Each structure stands twice: as structure tokens, then as C-alpha cells.
Structure I
Amino acid sequence: MKGYLTSFVGLFGEQPGEAPHLERIEIPLIQRDYAQGRSDDKAQEIRSGFLRYLLDAVDTDGSVSLDFVYGKADGGVFHPLDGQQRLTTLFLLHWYLGSAAGQLDPHADWTKFSYATRASARLFCERLTQRPLEFPLPQGIGTPHEWILNQPWYLYVWRHDPTIQSMLVMIDAIHDEVQRRGVGFDPTLAWRRLCDRESPAVSFYLLPLDDMQSDEDLYIKMNSRGKPLTPFENFKARFEDTVAHSLRSDELAHRIDGPWADLLWPYRGDNDIVDDEFMRYFDFVTEICELREGGPVRDRIGPRARAVFGPDNPRSVEHLDFLFHAFDVWRDLDIDAHFDMLFTLDAPGGATYDTSKVRLFGAESTNLFELSLNRFDSQAEQRRGFSIELSMLLYAVLLNRIHGTEAFPRRLRILRNLLSASSNEIRRDRMAMLLGVVDSLVRGGEIQTAPAIAGNQVEDERYKTELLDAEPGLTESMCRLEDHSILRGTLSAFELDTSVFERRADAFVVAFAEPDQWIRLTGALLATGDYQQLRRYWQSWRFGSSAPDREAIWRDLLTDLTRKDATNTREVLGTFLDGFVESGRDLADYCDQVMTDFLADREERLHLDWRYYLVKYPSMRSGASGLYFGVDRVLGYSMVMMRKWRLTSHYDDPFAKELFQSSDVGDRLVTPWFTGYETNPRWLRLAESNVGIRSVERGFEIEGPAEERLVQAFHRVCARHGVQSREDASPLLGIPQRETEDGWTDTVDRIDIGVAFIRDLVAAGL
């Protein structure tokens, strides 16, 4: 028997050499129904993975192989005896992509595909190829399945045919996978790659078995072995063949069935086998080996294992040694206790918190080995059940177990800090670089820079190392601070000064322990100084958030800058924490006192700038995002307080919001919210008259009523409040100001003036 490398399209027509000439494919009567479209969980999992595998190939420059397809070739007709499911899926994929690309030819050779199992399935396949799917789907039609059911050629009795129903499920699944890929998916290019006879994206080996007596005999012989092999058993047999070149091949077979099976047995699933657990951990080890060579290959584990451990890889011996180590280091070890010795899930202040352990953020267990057995999947697209960060930490533990590295707890902590600070930089394509960082740090103690690692964190770790080398007694304070859920290892917002570090660290933990007090904390910090940061690329200002559930806002503020760029924040935070310690008060009392003293000073000096208003009025710092926009990147009396992160979403004008609340006129005012550029006018309007008021640098601009009957009443109110008419702009309700080093600054509270004006307008019937 000789196999021929081909593709679905390549099966048909004249063939080179001794390959059979085929004109059609017919699924024989003895075969079962099409099963890849079944609705059970197992079929759904297989279907999803298989389609992702196929579409990855046609969507990129890669290629995949579907192993062997074998059967009888008789009179130009191929009767598959193994490969029916794959061929049917390929047929449906060709129909879908041919339709999407506008290239469906009902007379093409590949359309000669049918089922002998049932006349209904045969007729369905025939009619399907005669009619391309509409793109886009007609209005009101959500799926290809619905479209097909609405076609005049679809017969009602087909709903009882399991093969047809499975085909419909598969067509929908293909459609969903294509839609998931978004606008970047090119169906025309995918179609060309699928149908390329010279270099097809999807290929397989055709194995004609012409020497068998009959289809039935062959089918019976192939399926008379009782219970079929599990995917793990199939993989193991192939992998043992892959490593047959190695002197350790016999040893490997013994380990898999003996010590390694015993190692994994306590972590078995409900099925009382360790097949899945073994495959996930093997996937992890294989990915590490791939990363050592420059990067992972997106493929099934079988081809990846051959590429890594097979005889064609010059580093196969090295990789195989690592595989042995990766399993053997856990033997005769209390694994739970070992990981509990290294990591903790507790926050500082918790009953069992221990600074000698490294806190894990976002993990559900300290046992990373067990988590990898249950969650690891190298081929997950976005949200890996076992994150890249956890992969790197587990690899670090492995290195330590294998090589017995020095100062491991400290190096592990540094690695956690680097990974936590680089979460926005860590991507699949940078994993090889990350592995180099882990190797250098764990084995040599070197803190390496890399594109995958935040540069500010590398700087931070070097400064902290210098501090601890000079003052090792600060280790516990530093660990508590690094393990804080806001800071997560980054201390660029703290002065690394031995004279103040310890007391500030303790004060920070107390100050940020009560999220309900963050509304006070934002005001007290602002009263202490300009702690905010300019986001250069976004032309906005970043503050801490007053929302109790927005811890991440504080994290960005306190950790997302170099030590140099965080200077103003660090100085203000340090001054606040020092004052908090010296006061001996609880947090609420101290914050209130700081704000009271600040407001009194500003009022005495007649210096009511934007900080005065934000400190005095909590509503003006209530934006959950902690972001503010100012005209020309200047914070003043006209600013935007963001609820979210984009100007295209709804946001507040803090001055309009406070006027709305303080005027206390209820629904006489239209609830103010805005969208668009920060330079757009933001009017607070009266519901009855549509009179508008908005805060500008020199006071309040006023927009009068459109209705003539209201004009006189409006002018009388304006006259009483000293509103000045200007020819080139809206009338202005001026605020007394004086010129200071900060420009023109209010000398009286504009909120009081604005509220009085609004109440007078309401009283006047406006």
C-alpha cells in the first residue's frame, strides 16, 4: 500500500504517477452518520478545535496535515473507510468558503461528494453545491442554518436525518469561527489557499487499500478491536516512535506508564485516569522547549512533539532531558507543601500572611503544578486558563528544582514583580524573550531588560536591590508593600530612603485599606499637592479614583511610570503619609483636617483655583476613571471628568455637576451629561426655558431663552446678577478674580454665585 499526499480538491481528476484517478467520493453504506456536528459537549469541543486548526491554516501562510485517509478506490469512486468525518467537514468548508469568496462552481470536481448511507443525505449534498450561501446573510436571518431552512429546495423531512442535521450544525460552526476572526479574515485568499493544488493549506495522505476483499471486510477488521484507543494512548504510541532515536526511549516508556503515572494519580479527574492531566503538562513542557528555540508553533501537540523531540531537531537530546527533569523533580516531594512554602494568596495583614512567601495575584491556588495539570492550554487564543505569567513562575520553580539556584525566594519575588508590572506587555509573541528573562534571573541573579518587560520595573528592582543590600532590615516592610494588591511589586511612588521607608510603608497599608474612604483620600492628596499625572499621549490627567471598586485606577497612577516621571506623585504621597503618621488620627479625621486646612488657606489668600473646587466638592472628583481632560491640556475652570476612558462615552463636567446638585431645584434642570471633544461647549440647561449656563475661565457663559415671552424675565435676572452682554460671545456672569502666578484665579466661590443665579432663574419662571 502506497500513500499519496493530496488535498480535498487534489483528490479529483488526473493524478501523477500511480495515484488513482477519482471522479467522486461516496461515503459507503456501512459507515456511520456524520458525527462532528453532534450537539453534545465532547463533539462541540472536537469541532471547535478542529475548525480553529483548519482556519488557522487558510488564514495564514501555514499548513496542516490531517494524517491518513484510507479506503477503496473502484472505478473512479473513492469509498472512505477511515476519514469520513474529516472529508465531510472539508466538503462543507469548501462550500462555505467558495460561497464567501464568490467562487462556488456547481460543476467543480470537488462537488462530487455524496453519502450512500441515506438518499436524503445524498440529495442534500447535491442541492447544497448548486446554491451558494448569501453574503451577507439577509436581514432577519442570523445563521446559515436558518438561511438553508428557508430555501425552497430544503425538504421538511430532512429534519429527521442525523447526518444532515450534523452538517447544518457544522456549517454554523464554520460561520461562527470565521465571524470571530473579524474583518481581517479574507475569504478570497482563504479559498485560494484551500484550493491550491501545488501547496494546499490543508492536506492529508490518501491510502488506497485495493488488496482487501471488500469494504465490509475491511471495515469489520478495522473496528473489531473493541474499545478504541483514547487520544492519549494514540499520542503515547506516536510519541514513543518519535523518540525511538534516543538512547532514553525505553526509559521514557517506563516512566510514562510507571513513576509519572503515579505522580499524576493524586490529581486525576472524575474519570479516574490521568490522560488529560498528562497531556496538559506535556503541552507546557513542549511549549517551554519551543520557547527556548525562539517561539511556540501553533499546531496540534503531535506535530509539535515531533518537531521538538524528534530526530530532525539537533537539540532533541537537550529537550528530552528537560522533559525528564520536568516530571522527575516532583517525585518523592510533598508538592502542595513545597508551593505553599514559596507562595501565598493572603494579603498583608491576613491571618496567615508571611513575608517570606511571594503573594500570587489572581491565582486560585499556590500549587502551580496542579493548576497547570487542570488549566494549561498553549493554543488558547486570548484568555489562557493558565496565564503566561503563571507559566513563567512555574518555569522558575522548575529551574530552581533542577539546578538548585541560590537566593531563590528573593529572585522569585523579583520575577513576580517584573511579570505583574508588565501585564500589558506580555503577549504570546514575546514569550521567548520572557523565558530568557526568567533564565537569567533565576540561574544567574541578573535582572535583564527586554521588550516584554516594563523598563520602569527593571529600574525599580535595581533600586530596591541596592536599598536591601545596604539595609537588609527593611526586607519585611518592603515585602509587605510589594504584596499590596494596588502596588503589586512596583514601588516607584515611594522614596527608597532608609529614614522614612518603613513608616511610610506601614502608613500606606492603613491609608488604602478602606476603599470607602477613597473619596476622602483623593481630596486630601489633592489638598497636599499636585499628585496627578499628565498622560502625554492622551492629553489627559490621571488622578486616583474615588470609586471603591476601582483599585486598578490607583495601580495605574502609582505604578505605571518611571521613578523620574512619578516625582510629583511620590513627593505628595510621601508628605501625606508622613503627616498621617505624625497626626495619630484615624484616616477619615486626618483627611478631613487636611482638606479643611487647605480650603481655609486658599480662602484667606483669595486663591480659589481648580484644586480648591475639587477639594471642596466631592462630586467634582467622583469620576470613576480618575481621568480629567482640560482645554489645551490645562486644568482650570473648564474641564471634563471622565466616567470611563474615551471621550466618545458619556462623561461629566464637574462644575455643571456640582451646580446641578447644589442648586437643589430637582427636575427644573436637565441632568447634565456630555460626549465629544473636551473643547465642545457643555451647557447645564433649565428644562422649561432651555436657558444654558456653562463654566469658563472668567466666569459663567449664559445662553438666553429662544421664546420671546421669556426674554424680559431672563434679562431682569441677568441684571440683578451683573451679567454682562458681549457682542462677540454669550452673556457672561463674571466671577471676581485676581491675577496670580497661576493666571486669573477666583476670589469668591463660583459655585455659590452660579447656584444663586440658577435659583433666581427658576423663581422667575424660567
Structure II
Amino acid sequence: MKSNSVFLLLLLSVYLVHAQDKLEPVDYVSILVGTQSKFELSNGNTYPVIALPWAMNFWTPQTGKMGDGWIYRYDADKIRGFKQTHQPSPWMNDYGQFSIMPIVGKTVFNEEERASWFSHKAEIAKPYYYSVYLADYDVTTEITPTERAAIFRFTFPETEDANLIIDAFNKGSSVEVLPEKNAIIGYTTRNSGGVPDNFKNHFVIVFDKPFRTYFDVRDAMIGKKKADKTQSDHSGAIVKFKTQRGEQIVARVASSFISYDQAWQNLKEVESKSFENVKQEGRKSWNEVLGKVEIEDDNIDNKRTFYSTLYRSTLFPRKFYEIDAQGNAIHYSPYNGQVLPGYMYTDTGFWDTFRSLFPLLNLMYPSVNKEIQEGLINTYKESGFLPEWASPGHRGIMIGNNSASVVADAYLKGLRGYDIETLYEAMIHGTENVHPKVSSTGRLGHEYYNTLGYVPYDVKINENAARTLEYAYADWTIYKLAKALNRPQAEIDLYAKRCQNYRNLYSPEYKLMRGKNKDGTFQSPFSPTKWGDAFTEGNSWHYTWSVFHDPQGLIDLMGGNKEFVNMLDSVFKMPPVFDDSYYGFPIHEIREMQIMNMGQYAHGNQPIQHMVYLYNYAGEPWKTQYWAREVMNKLYTPAPDGYCGDEDNGQTSAWYVFSAMGFYPVCPGSDEYILGSPLFEKITVHLENGRKLLINSPGNSKSTRYISDFRLNGKTYTKNYVKHQDLMEGARIDVKMSDKPNRTRGIRKSDFPYSFSNENK
């Protein structure tokens, strides 16, 4: 009896150890993926974001100089501080930033002098927790965040000179020391554009230990006498403590774009909580968001890549609203400078994210996108336009009118409970106007497009062909929403007609899209491999496929399925030659295409990312399966160089998330996801409505990338797409994978996905 008890205790102990070691979704995430990047070559152009999903404030270790868009580079040796950041990408740079840095010994402020050596071997980087050992000071810094606040924990050696540097950065800042509260308050005005004149980010920092002394910093110079408040181009403060070895100093930090009072209100997120409490709450939040997808598979690297990309897909757009003392959502408007009620999100470019990031929200996190849609209404009311690239207000970058897709897809996918009529009004307004100060907002060249059916090459509007193609797709999304809202038939017909404007740029000579002059002649000379010029960060081989809503129309223009497939194949068969004369040098997107050994396929930039799925429209779905898996296997890893170009606010990540599940939203605004090649043996998606989507691919492996048999809810299914509503109702998908293509499945016209040209046939 005694021996049985001992045996049972041993079994129980083994079980408990195993249970403790069981990995949860957040444990697979590396926040360092994409950080091994530089101006010349992007492997993601990311930084390690320490934050909650869609949080207002992010935190990151800072290795780059003040003002450098490359905040954190994996190959850096020194950390200059720990920075609150709102940067969506290095190209957009930052706003609302300040930093905290612990040092020991000599009191210094300069970022070069205070910087400390560190090693990734002494670094723990998780979404909800960051820790690093600062070797020059024998100090460990830890951070754990909430949505608008964070707790820092600094472990010091024995010293009389434990210093904490608060750097409010240059271009206008203020810092005030409140010794009676063990606190520091301040504001920063530094930004990269897109803000009104009264923009400020107010911050409060409260320490759990009184200051031994403190110093003000004015114009980046440490004051000779301590002063309580400074206001200058570059303000800061240094507070000093006496510490025992291993002593921990805790700092609670919050900020607000509204006021100091609101910053103190935001501090309540951490005011009464311990570091460990906040850390565990952050871990729980991430597991709830990431745990919407459960994966059963033995390939741990694929799981790491999947959850790392899902993490990146749930950071942007960020919340730009705050919660007042009464529990109401309020926001500082980056459009008119007023404090107003309601939601606001920012830091995303729809040119990137309309493609798969927003469709991912509609499938898995519709409640988040409902808030975003309400925020878009506020943006329109406060600025007169829907945003195209917001950071935090309208920014003059990229092209297109892809807010139309973001609005239409949300409503057509079933989101309700917000003012869709106002959003529709905003969509129509954007087709006939351009922002007076930010030409990327609205439609630049709308006068030409609405009369000629295209934006001409020779009227000094850059990237004109790309604009035409994107406007035509946007018009189709307006057409679909207009039908859903029972708008007048003349209005519906207008956008049905305009969505065919892509045809005006098709060159039969090249079987490619080509710029067209005002007089109706094509641009000449024409180089299909010329980047920029008539196109945006790509060439004709990339943009020709930007007919998301009507692949059949493009197939017909090219002369049928066989020729269409031949043109798709040619993308991969061609050498990666390029003409960079428009830019004057190979921009990083060009270099990323060149080095991947995939011909003209440039997955590192967005215009061509859907192209591998187009084989489904021409009866050769096995080629989609081959190339979707090839891209996943070759161009994504869980390593610091794990992307093949800019991650771009979740778009490149969401491509992987969808593709790993086995389907992709080629045409947001339609109700179809186009089939690819599922990556895992079993995926369970927990939908917000309480239902489950099961995707079973038993025996799936690297060598079995082809679909041999596909069953939906137990029934044989031959179509090359699945419908959104079928998934939302809860579905079971069973896929038999093979190392050989099934050339008899998905080849009938009735199996092909939606195209506008087939709508009334």
C-alpha cells in the first residue's frame, strides 16, 4: 500500500512538472523577429514591442540615436534608454516619445555617454515582459505594460549613485520634479508630422522610494543647481538614490495625449498593482488574443513563426483613445486638436493593411474592428476625410483610396452597431476630393479618373497607373456597399462602371498594365521592370495583378486561362532584373526582391502578395498550393531576420496567419477566402460568436503541400474558395494532403472564385 502511494505521488509530481512546462501561445512568440534590419535591407523593420494588444502606448529598448527611425537593431551592442514609442515604422518615425535609463556612478545625460553594453544572452523579450542586464552599470531593467501605463523595476548594485535619467527628447519638452510625491511629470512635443500645433504627450512617473537628490536638464545640459521644473528644446531630469546590492526600485509610468490629469487617471491602471500582478495580467491578455487560434503540430518553428506573426497582427492600429474618470472613451483629436468623446485608432496605412490585416480582424476580432470603424467616423467628422495613412493624423505617404475597402469589408462581413451611413458618405466624398494639405488622402487625380477613366501618365501625378488600379478596386467596394445599403440604382451603376477602369491601362502588346497619356496613347518608352514611375514601390509585373475584384476580366484580356497562367508563371521564371532609374538607386524593396531567388516575385512589398492565389481563378489551384507553401517555408522564420521586407503594421504578418490556416482574402469586400495550402496538422479557431472553425490536415508535413481531397462539414468540396459565412457559423474542414498535385480538383468554372465579370452571367 505504501509503495502504491509513493508511486502515485511520483506520477502526480511528474504531471505537475509537465503541466507547468506546457507552452501557451504567448510562449511561442519572439518579439525580436524582424529587428535585424537596416535602411538598405529590411528583414521586417520592426522593433520589440512591449505592450498589450492594440495598446495606446508601446515600450521598447532603444539602441538607435534620438530621432533615428531604427529604434532597436538586433546587431547593436548598446542600449541608450527604454522608450515609450508610438512609431508605426522607421519610415514614418515616432511621436509622443520619452525614455527612462538607469545608470550608476557619474551623473551624465548625453545618450552616448549613458549608453550601456548588453547581450541578447542576458535579455528576455516577451510581449508582456522585458528584461535586460546593463553590463556597464550592473543593473537589470524590467518592464511590464498595460494599455496606457507600465511598471519598471530596476535592480541596482550597492551604490550611493543610483541614477535614473528621464529624457523628454528634443524639439520642445518640459520636465518637473515633484519630490514630495516621489514623482516626475513632463511632456514631449516631438513628432514626425500629422499633429496639430497643440500636440503634447503628458507623462507621469512615480517611484516607490524618495529621491536622495535630483537635477534638472535644460537644453540637454545638466543644471548646476537643482530646479523643480524645466522647459526647453530638450528637457529632462536625473533622480539619485542610495541602494543596497540587489535593491529594487519600482517606477510606475503613464501618459496621456489629453492632459496631466488624464495621465494621472491612466496611472490607475498600475497604481495599486505589483509588478508581478501586471506581468501576469499582460500574459493573460496575450494568451486570450493569441489563443483564438490553437495549433496542434510537431513543427515548433512553424508554431513560433505563426504566433510571432499573429502577435504582430494584433498591435496596429493602436488605440488613440483614453478612458476618463467616469469610464467614458475620449480622445485628443490629431486632426483638429480638440478633446472629444468616442473612439480613435491610429498608426496604420490602409495601402498595406486593407489586404489581409483588416480581413483578419473581421474574421477573428470583429469587436476590435467595430471600435476602429467608430473611430473612422470620428476621423471623418473631425477632418472631412477618411484616413489613408494615419500617424497619428493624416500623413502624406503612399497612394490609393483603400479606406473604402476597409469600411466596405467590415460591413459586408457582418459588423453592425455603428453609423454606416456616415461612413458611406465619407467614402463617396473621398472619390471626388483630395485633402487640401495631404495629397495622399482622398483621391489625387480624381478629376482625370472620373472623366477619362484613368489617371494619366503625363499630367505630373506620380504613380498614376497604381492609383488607377487602386481606385478601380475601391470603386468596386463602394458598388458592393451601395447595393447592400440599397442606394439609388444610378449610384450603384456608376461605381459598377468605374470599377472596370482597370481595363484602360491594359496593354495587349505586353499583356501587362501600363501608364497611359491624357490623349489615350500608352507611355513610351515602357519598361515592365521599371520600379516606381507609373507604379508604387513596384513595377508592372507586380501591379498588373491588382484587379482583386475581377481576375476573370484580367484573364479575358490576356486571352484565356492558359495565357493568364503563363503570365503568372513568368513572374517566377524571369530573372530579378530591375530598372531603378525613377529612384536613382535600388530602394530596399528592390534589393529584397533581387536576393530571394524567386524571379520578379517581391513578397517583401504588398502589391504582389495576393498573386500566388490567382491560379485558383484559372483552374490550376495546385500551383497556388505550391507557391503559398514555398513563400511560407522560405520567406518567414521566427528569427531576427524572419521577414523578407517591411512587416508593415501587421499586413505581411497577417498574410502568413491566413496562409498558414490554408486560405487568403484576395478580394476584401467579397465573402470568399481563396484556398491555399494549410501548414499545420490541426488548427482550431475560436470565433468571437462562440463557434469554432476546425481545420484538420493529418500527416501534414513540409513535403505534402498539395491538396488531394477537401471536405467541408463532412462533404466533398471542390471549390477553390470557402465563404466567410460558412466559417462564421462554425465549420469543420478536413484536408488530405499529398506530395503530388491533384490536377482534377478545382478545375471547373463553377469551382472558381468570384469575379465581377461573372456576376451577372
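Read-outs: derived from the displayed coordinates by stated rules, not from any lab. Since we're looking at a predicted model, the values are computed, not measured. Cβ atoms are built from the backbone, for glycine too; each structure is taken alone.
Some points to look at:
- At a computed 3.7 (distance in nm of label points 7 Å out along Cα→Cβ at positions 453 and 685), which of I, II: II
- Read-out helix-only ellipticity at 222 nm (-39500 (n - 2.57) for each DSSP H run of 4 or more, over all residues; to 500), computed value -8500, structure in I, II: II
- Top of I, II by mean count of other Cβ atoms within 10 Å over residues 341-348, largest first: II
- Origin of the derived value -0.42, -0.89, -1.16 (log10 I(q)/I(0) by the Debye sum over Cα atoms at q = 0.05, 0.08, 0.11 Å⁻¹; candidates I, II): I
- Ranked by mean count of other Cβ atoms within 10 Å over residues 357-364, structures I, II are topped by II, which has the highest value.
- Structure from which 11.0, 34 was derived, Rg and Dmax of the Cα atoms in Å, for residues 277-332 alone, options I, II: I
- Entry that produces 0.98 once Rg/Rh (Cα atoms, Kirkwood Rh), for residues 669-708 alone is calculated, selected from I, II: I
- Ranked by relative contact order in percent (Cα under 8 Å, 6 or more apart), structures I, II are topped by II, which has the highest value.
- Identity of the structure behind 17.6 (criterion: mean count of other Cβ atoms within 10 Å over residues 109-116, calculated), options I, II: II
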